[in-house]
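Computed from the coordinates by the stated procedures, all read-outs in this text should not be read as laboratory data. Keep in mind the model is a prediction, meaning the values are calculated, not measured.
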Structure I
Amino acid sequence: MLAPFIAALMLTAGQAATQSPEPQTIGPEQLKAAIDRLGAFDAKERTASSRTVRRAPAAQAVPALMRAVQQHPDQYVRFRALVVLSGFNDPRTRDVMARVLDDRNDRLRTVAYAYFEHSPEPSIVPRLLQALDTEEGEFVRPALTRALAAYAQDPRVREAFVKLVLSGQNLFRSAVIEAAGDYHVAAAFDSLMQVAKIDGPLQEDAVLALGKLGDKRALEVLAGLQRTAPRVRQPAIAAAICLLGINCGSHQGYLVETLTFAVKNLGYQDLLRAAARGLGALAAAGHEDAAAVLIETGAPARDPARAPIALALGTVALRNTPLTLELLDARADLHEAALLLRDAFDMLEEDYDEERFFATVRRAYWTAPPTAPERKVADALIQVLEF
C-alpha cells in the first residue's frame, strides 16, 4: 500500500529540486497517491502533490481529477482536485463545475462560482439567481456575487445585483461593491454614490468602485470627500479621481508619497494599507507604473509594512495578469518581485484565481521561444511560486 505513495513522494521531491515545467511520466498509482496528498496537512506536501498532478499528461490527469471531485472521501481533496482540474482547460470541466453548484461542499461551490464568473454562460444565470436565496457562507456568497456581476448585462441579474449594494451584511456588500466596479456595472452608480457619502467601512469600497466605473458625475462627491473625509480614506479618493482621468499624475504621486511615508514610519498601518490598495486599483486598471511602485517599495520591505503591499500586488496579478507579466519582463529584480507575489499568494484565499494565474504563466512558458524574456519570467515564477 505504501509503494505508490513513496513513489509519488520521490517524484515530487525530484521535481522540487528543479521545478521543471516539463510534463512528467507518472504511473496510475503514483498519480492517485499524488491526488490523495492534495489534502495533506503539511503545506509543502500539498504543494509538491499539486505540482506532480499539474505535470502529468492531461489525458491521464483530467479523468483522475474528475473522479476525485466526484468520489473522493476527503472533502478537501475534492476541493483541491477541482481547483487543479480547472488549470487544464479541458472542455469537460464545464459539466463538472455545473454539477458541483449544488454540492454540499461549500469550497466546491465557491470554485464553481468563480469558474462561471470567468467563463460566462448565459444558461447558468437562473441557477446563480436562485442561489442568492440560499448562499450565506462567508467565502461562498462573495464568489457568487462576483459571478453575478459578470452577467450584469442581463436585466434580471442587473436588478438583483444593484439591490445588493444597499442591503445585507457589510462583509457581503463589500464584495458586491468591489465587483460592481470591476465589472463596470453602470446601473449601480446611484447606489454606490449613496454608500460613498457615508463614513464607514464600506465608504472606501464605494469610492474605488465609482472610480472604476469612470462616470465623471462622481467627481463632485469625490472632491467633497477630499475636503471632509478622514485621512485614511484619502488614498482611495485620490485613486478614484485618477481612475476618472482627472489630474492622475498628482493623485498617483500622493499615493506614492503616502505609501513611502507609512512604510518608513511605524503606526500608520491603516494608511499604508489604503495607499497600497489605491495603487493596486490603478495597476489593475492598467497603470503599470503603479504596479512598479508596489514592487519597488514592497520587495525590500519587512512586515508589518510588507504584507499590505504584497496583498495589493497579488490582487493586481490575479485581476490583470497580462500587465503583471509585462511588468516583470522588464525588471532586473525579478526574483524579489516573485518572492513578493509568493507572500501574497500565501495570504490570499483565492485558489481558483491563483490556478488561473498559474495556467497563464505555464502557457506563456510554452508559447515563448526558449531564449525569450517571457520564458525567463515564466520560469522564475514557476521556481519561486512552486507550481
Structure II
Amino acid sequence: MNITSTARKALQQLRTQAIRASVAIALATCTFAAAADIVVGQVAPLSGVLASTGRDMVLGARVYFDHVNANGGIHGNRINHVVLDDGYKVDETVRLTQELIDQRQAVALIGFAGTANVGEVLKQGILEKGRIALVAPYTGGEALRKAENRNIFHIRAGYADEAEHMVDHLVTVGVRKIAVFHQNDGFGEAGRKGVEAALAKRDLKLAAVATYERNTDDVKTAIETIRKADVGAVIMVSVNKSTAAFTKGYREAGGAAQLLNISVVDAGQLVKLSSASAMHGLGISQVMPFPYSDTLAITREFKRLFAKHGGPDATISYTNFEEFIGAKVLVEALRRAGPNPGPEKVLRALETISNYDVGGFTVSFSPGNRVGSRYVEVTVIGRNGTLLR
C-alpha cells in the first residue's frame, strides 16, 4: 500500500502525540504515587465545654504539618491530618478512634484530650489491636503512664509531677492548709491523687475537697464548701469554663486563698470567659517552655511558622505550642520509619527518639519509657490578663 508524504507526516504526528500522552500518564501516575498521603488522625473536642482547647490542639499540630507539606512532605509524601470531633464525650472518642484506624487507615494518632477519654480507648484495647501509637495526648493522668501502656507516647509531665511542684512551692512559702477543687471524673481524680501523694510526703492531708460535674460549670456548692474550710490555697483540677466560674465566684464570695490550676487551662481563654480582674493572681502550672519568649530555638521556630500557617485570627497559647512540639516529634518518627510507614513501623521509630532536642526542649523515649518529659514550672495571670513567669 502506497502512503503519500502528507499521510506519513500525519501518521508520525499521531504516533508522537500518543507517545507524549503515554509519558504524561506515566508521569502523572508516578507523581500521584509519590504524593500518597500519610494519614495522621486526631480526635479532639471541637464542640462542648472544651471546644476552645480542642481548636488550639488541632491548630498547633496543623501548623507544623502544613510547614512539612509546604517543604516537600516526608520522603515525598504529604501528611493528611484527619481531625474528628468527639465533643469531649468518652463514647465518641472510642468510636472515632476506631474509625481513624479502620476506615481512614491512620498510621499514627496525635493529641487526644481527656484522661477518661483516653483511658477508655486503652481499656477497650483499641490502640493495642491496631498496633498504633498515640503521640502527645493532652492529659497528665498517671494511669495512662503505666509501663504496660506501650502505645501512648507522652511529651508532657504528668499531673503527679505538676501537683508535686505546686505543693512544694506552697509548703515552702508556709501554706499547709490546702484544698482541691476538681472535675468529678478520671481526670479530676488523677489530679487530686497527685496532690494527696505530694502532701503525704510532707505528712499533710487535704483540708477540703469539692467537685463539679463533667461538661458543666455548676460550681456553687464547691465554692461554698471550700470557702467554709478557710484554707490557704486551692489547687484546681478543672477545665477552662469551670475554672473561670469557680475563680470568679470564689473571689466574689470573699475567698482569699491562693488559687492554682494544672496545665490544661489557658490564661487567654480564662480572661475571655470572665475578666482580667477576676483571673488576676491565678497560678497555672505549665509543662512546656514559655511560648511567648524568643529565648529558645523552638519558640522562635513556633512563632515564625505560626505567623505563616496559623491564620489571621489565631493567637499563640501553651496548648497549640504543646501540640506543635508533639507534631514535630511525630514527624521525626515518620522520617525514621522510612518511605512506606505503617502503624507498627511508626511506633517502633518513636522508641528510638532518645534525648531528641526540638530546640531547647528535650523529649526522650525508649522501648521501656513512654514519658518523654517531666518539665514543670508555674506561671501567674497578671493584672492586665497576660501570663507572667
Structure III
Amino acid sequence: MEFVMNREKLLQAFKGKPVTGLPTPSIVADIAAIDTNLAKMDAFFTSSGSKLRPHFKSHKCVTLAKRQMSQSNTVGITCAKLSEAEQLVLGGVSDVLIANQVIGRDKTARIAEMNRKAIVRVAVDSELGIEQLSSAAKKAGVTIGVFIEIDIGMKRGGVKPGKPALDLSEIISRTPGIRLDGIQSYEGHIVTLEDYHERKRRVEQDLKPVIETKKRLEQKGFQVIISSGGTGTYDITGNIEGIDELQCGSYVLMDSFYKKIRPEFENARYVLATIISAQQESKTLDVGLKGVGAEYGTMEIIGYPEAASTGLAEEHIMAEKLNANIGDKIRLIPPHGCTTNNLYAKMWITRNDIIEDVWAIEGRGCLE
C-alpha cells in the first residue's frame, strides 16, 4: 500500500519527462526492449516441446513477473526463496516453484499457508525437508507439491540421479500432506560456457541421467515433469525430449555479462548515474558496489565504448576515457543484473527515453 501511494506521487512528478531528469543512481528499463525479449523467448517455446517458468530472482519485480505470465507459453514463475514466493502470491501469481530447499518449521508453515491461495511447490533433497513440509501441510489441511532436486554438477543442492532420487520418491509417496510433482535439475555450471557447441554437448550429456531417472519414476507409477534450464541454454535444454519446462530468468532484462552469451536478447535495463568529480584523466560516478552488481566483471558505459571503469568503491565508480563532464548523466549496463535489481526498491520504466511508469521491486533484500 505504501508503494502504491508513493507510486502515484512519483508518477505525478516524473511521468512524461525525460529519463535524464531522474535522481541518481536509479535503475531504469526500456519497455519496448522488455517486450521484444518476452516475445522472442515466447516464440521459441511455441515450437519447443517444453514450456517456460521464468525465474523471479532475475528482477524480483511482481509487475514484470505478471507480464511474463501473460505470455502464451509461460506456465508459472520460479523463485529462489520463501520471501520471493510470498510477494508473488500476494501480487496474484497463482503457480510458483521455489527452486531451492526450504528448511525450518516456521518457513514450511508459511509455505503451507500460501498453498491455501495458490500452488506453491518447493524443491526437496532430504528426509528432514520432506518431514517438515508434511507436518506443516497436515496442520494447514493442504497438500504441498514437491520437486526432487537432482545435482548434475552444481554441487549446491540435490541428490544424485538414479537410486538416490528413486529412494527419495518412495519416502515422499508414503508421507502425508505432500505430493511428488517433478524433478528439478539446473545446469548452472554450464549455462555460461562461451563455446556454444561445447555448451550443447555438456548439457545433453549431463541431463541424460536426469531424463533416465524420470523414466524410472514413471515406470514406478509416478507422473512427474522435469524443470531445468536457463537463459544460456534455453535453445538446447528446451529441445531435449523429456524436459518439460525451463527456468530462464536473465533474458528479460539482460546484463553485460549474459549479453556475451546470448546476444539475441536486448539489454533492457541500465543504471542511471551522474558524474560528480573529474580527477585528471578519471571521472567519478555517484554509484558503486551498493548500486551495481559487479561480480561478473566491469560494466558497460552506454555511448562511450572507449571508456573503461578503473575503480569500484561502495558508492563510486571511477572511469577513464569517459569523454563527458561533471553533472552529465551516464548509463551503465551492470555485469550482473540479478544482484543489481536486488539493491533497488523500484525500477523506472521508459519508452523512447521518456518516463512511462515505475514498478516496485518487491522481492529485493534478503529477509525471510
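When helix-only ellipticity at 222 nm (-39500 (n - 2.57) for each DSSP H run of 4 or more, over all residues; to 500) is computed across structures I, II, III, the figure -10000 traces back to III.
Starting from the value 11: which structure in I, II, III was relative contact order in percent (Cα under 8 Å, 6 or more apart) calculated from? This value belongs to structure I.
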